[in-house]
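Values in this text are rule-based calculations from the coordinates and carry no lab data. Note that this is a predicted model, so its numbers are computed, not measured. Cβ atoms are built from the backbone, for glycine too; each structure is taken alone.
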Structure I
Amino acid sequence: MTHRVDFIDLTLRDGQQSLAATRMTTEQALRVLPMLNDAGYAAFELWGGATLDSAVRFLDEDPWERLDRFYATLGTAHKTRILLRGQNLFAYQPFPDDLVIAFIQEAVRSGVGIVRIFDALNDWRNLQLALLATKAYGSKVEAALSYTTSPVHTTDYFVHLARTLEQEGADQIAIKDMAGLLYPTEAFNLFDELKHQLRVPITFHSHTTTGVATLNAVIAMYAGIDALDTAITPFAGGPSHPPVEVLIVFAEEMGVEHGLDKALILRIQQMLFDIFEELRDTIHLYGKYYRPVSYDDINRAVVQQILTHVQRGREDDIEAAITLMRNLLRDLHYPAYDDTIFKAQIPGGMLSNLQNQLKQMGKLDMLDAITQEIPHVRADVGYVPLVTPTSQIVGSQATFNVMMGRYQMVSNEFKMLLRGEFGHLPAPANPEVVRQVLGPDESPLHYRPASYLMPVLEDEYDLPFIKTFRDLLLHLMLKQPADEFLKRRYGILNGN
């Protein structure tokens, strides 16, 4: 076969978010960004997701300045992609329309060329305004399908959603498999249907937690998917993304053009191992796996066996390919897969953060019980996909349930989810849980959630730590963490 696949690099955003709890600093990222820019990637994801919250909360950094420095280093915006949580922006609950518009305008002005927009519930209404604003200010929109499995999340469901987003004006569509749940036997059908039904390019995004994402990326190349999200070792594998070093070899064996500078990628890999060492205290998997990987380390005979099974495409062939790929990655010292996630459905970033939080509490022994409770809580709230913010909401509620009894303690965000304040649930919530948590008289919202929210930018904010419009945006979105950061920045103590 002869075609081209565009590789997208996520090392400096979702790769380090998934493995190092988003603790990579701007200075660390800038060590490798110029080289990434020269490596031949079609784009790289550099900002968004948890990077804004983590910057102010843990790194004492201004996320706007991080974006400015990236833009100054690259000299262009067209390859810079960010991840936006729809109406939730870069935080955990829906925001008023005027704040969403202002944030997107400032991000585009600061050097963003592609905005990937998703909604945790796949409620397209929560993408609509962000999509329109992004296009109005001159950036491309990649609208994402938050992939999950449940009785309601069928191939037809995702194809219908993708067509709706294309009709709304999306420039490209992403399959966002945030927990690595797309099973390879299902991947063939989903990829083929989307390629058949859509006119815009398609990107495949997945995490290698369950041990199938790298094989799915190969299947995606075989099916003609246009772009693949990847990461560079050691910020690849495990709860992160398929390693680009491995996929380059598969592309070459398939005759697929990739346009990457292979030698430069290995030089980047060497620098990333230095950063990995610096972040070792935040990496749950540190020291257990990861070794440098060269292209000669990858057994091309096994690669050919996998490709033969993929080309046949029968169910027994795909199962054989799964085993071969998992063994190939194991032999290259990538983290072991965890196929229990097919049931728990925990995304990579959620897993690493949950492990860190339980470790800090001295409760790491509760991890198994919590992961077993998560799918029960998810079913109670209509099989919501587990991605920010629903992953945090469901994960926190599962933790409360394990520690204190089922629904004896309930977060405000969990109540908001049941009330429809985040959007339409994919399926009706468990009525017994609704009665226990909300009572008999409450009914969910009917209209688009943000339509119930009042504008915020027309109000006056006489706060000594808000000195710029960007400060105001951070204050309105991140609240206390942003306020504490801004007070430190400007030397304001006790509000004076």
Structure II
Amino acid sequence: MNMAQLAEDNIKKFGEHVSLVFEDQEFTNVQMDRAARKLANALRGIGVKRGDRVIVQCSNSPEVLQSFQAVWKIGAVIVPINFLMGEEETTHIYQDSGAVVVIGSSDFLDKMESARSKAPGVKDLVLVDKEMPGTLYFHKLVEEAYEDVEMVDTDDDELAILIYTAGTTGKPKGVMLSHYALYTNCKAQEETFNMEPLPVLTSLPLCHSYGIATMNTCYLMGVRLILMRWFQVEDFFGLIEKHRPVVTAAVPTMYILMLMSPEADKYDLSSIKYWISGSAPLSLDTARAFKEKFGATIYEGWGLTEAGANNAVNPVDGPVKTGSIGLPMKGTEVRILDEDDNEVPPGKEGEIVMRGPMLMKGYWNLPEETAEALKDGWLRTGDIGYRDEDGYIFITERKKDMIIKAGENIFPREVEEVIMAHPKVAECAVVGVEDEVYGEDIKAFVVLGPGAQCTEEEMIEHCRKSLTRFKTPIAVEFIESLPKNILGKILKKELRKLG
């Protein structure tokens, strides 16, 4: 199968309808498919062949969706890049992927040109927003191309997308996902949510697996997608009031910004029935505060890029357990294993592993890392957690983030939840720091709410009331903001550098 088939099937099944709303413009599914067909021919015209990699490096826009469809139609491979990545990481992806064309925005042209100069395989830069010397113009290519295009009949196992991990440790790794893996992932979401087509609002970046999975599921379900270029809290509220979406897919940082906004009461947000959260842990304090302020439940989910992004969620038609990532998506098998790879009983912690047709083929050009991550058909997620008696999964920590103090394992999230309960705290992160006696000890980085003041001694004393002395941070550093990737996931490796 070919993932581009979803967009064509959308037209056959639902007829012509407004499928995309972007910055006060409406686009029908037929208009979007026509542009994608013409772009597909244009890409063929500049030499893109089946299996070639095409980088897409720009913020959310209709052109990004059209690029995905065009590249897939001709059997080529999408390589979406986080446009906020630094020059070094960008250059690595240009070189490592072996891309032949880059579709991007003039906002990032200096970075693109620099990376291209070190990656001779890149033949052309295509800009979506303007004509500039030495580049091709997206809309001119589309305008001058023929519409009729024969879609390549790709194999199920054929590579569809190469998504580079955010690089929380080391250089970004290319996650290889096939057409069938992407399809089964969005099919699992359709069957799990089991909803009628409901309008969706999101600002999730389409360079990230969470945003890509949401996009694909919208094609499958015939949904009207209200897409933001990027997240701005008041713009987000305004779009809810104007377009009346019923579902939104967001990340914890966005919910925190909504809670902090003094303008929230000015908007009618009542149309949103399903507030979905993923990509990073949602703190208990944020979930409870959101319920109190907006009267709304956040449905927390979880997933990995290596498995298509969306792999578990609290059921929208069943009990929601705050603090849990819910139940596995349809067709996804999950186990909790101990250090000897034995499955553990409910309530006992272990590593979460999963299996299903949505798993990656492996890491691009990294056979050893692939073998380590995929064992006997199971993906080793690196997340530590447990199942309760009802099958709900609770994540306690990332394996790599665990603090080992005097030989004892300490889960940072346990300490973070205590700190987040302090009324002056907006965000926090806990990491291990070197200690001559214990090997590692605990340090907290704290972002205070607007106008709040707090001392290190006050915060440590707050922790002592709920934690043993052994688990209480020895140091607290107050900072203006936590380092994060494009989806709001805290980059603890950057905090460790601060010591």
Legend entry - Answer label among I, II for the case where helix-only ellipticity at 222 nm (-39500 (n - 2.57) for each DSSP H run of 4 or more, over all residues; to 500), calculated from the coordinates, equals -14500: I
Inset, instruction - Have a look at I, II and say which one yields 0.8 for distance in nm of label points 7 Å out along Cα→Cβ at positions 35 and 227, as calculated. - result: II
Legend entry - Source structure (of I, II) for FRET efficiency 1/(1 + (r/R0)^6) of positions 27 and 315 (r between Cβ atoms, R0 = 25 Å, to 0.05), computed value 0.00: I
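Can you spot which of I, II the value 11 was calculated from, given it is relative contact order in percent (Cα under 8 Å, 6 or more apart)? Before the final figure, lay out each step's value.
Values: I: 18; II: 11.
The value was obtained from structure II.
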Legend entry - If FRET efficiency 1/(1 + (r/R0)^6) of positions 51 and 435 (r between Cβ atoms, R0 = 41 Å, to 0.05) is computed and equals 0.20, the structure in I, II: II
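Which one of I, II has mean count of other Cβ atoms within 10 Å over residues 171-178, as calculated from the coordinates, equal to 24.2?
Working: I: 24.2; II: 20.9.
Here the read-out was taken from I.
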Legend entry - FRET efficiency 1/(1 + (r/R0)^6) of positions 275 and 323 (r between Cβ atoms, R0 = 30 Å, to 0.05) from the coordinates reads 0.35; which among I, II: I
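With mean count of other Cβ atoms within 10 Å over residues 235-242 computed per structure, which member of I, II shows the largest figure?
Working: I: 30.8; II: 17.0.
Once mean count of other Cβ atoms within 10 Å over residues 235-242 is worked out for each structure, I has the highest.
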Inset, instruction - Consider the structures I, II: one of them gives 23.0 for Kirkwood radius over Cα pairs in Å as calculated from the coordinates. Say which. - result: I
Legend entry - Source structure (of I, II) for distance in nm of label points 7 Å out along Cα→Cβ at positions 123 and 451, computed value 6.1: II
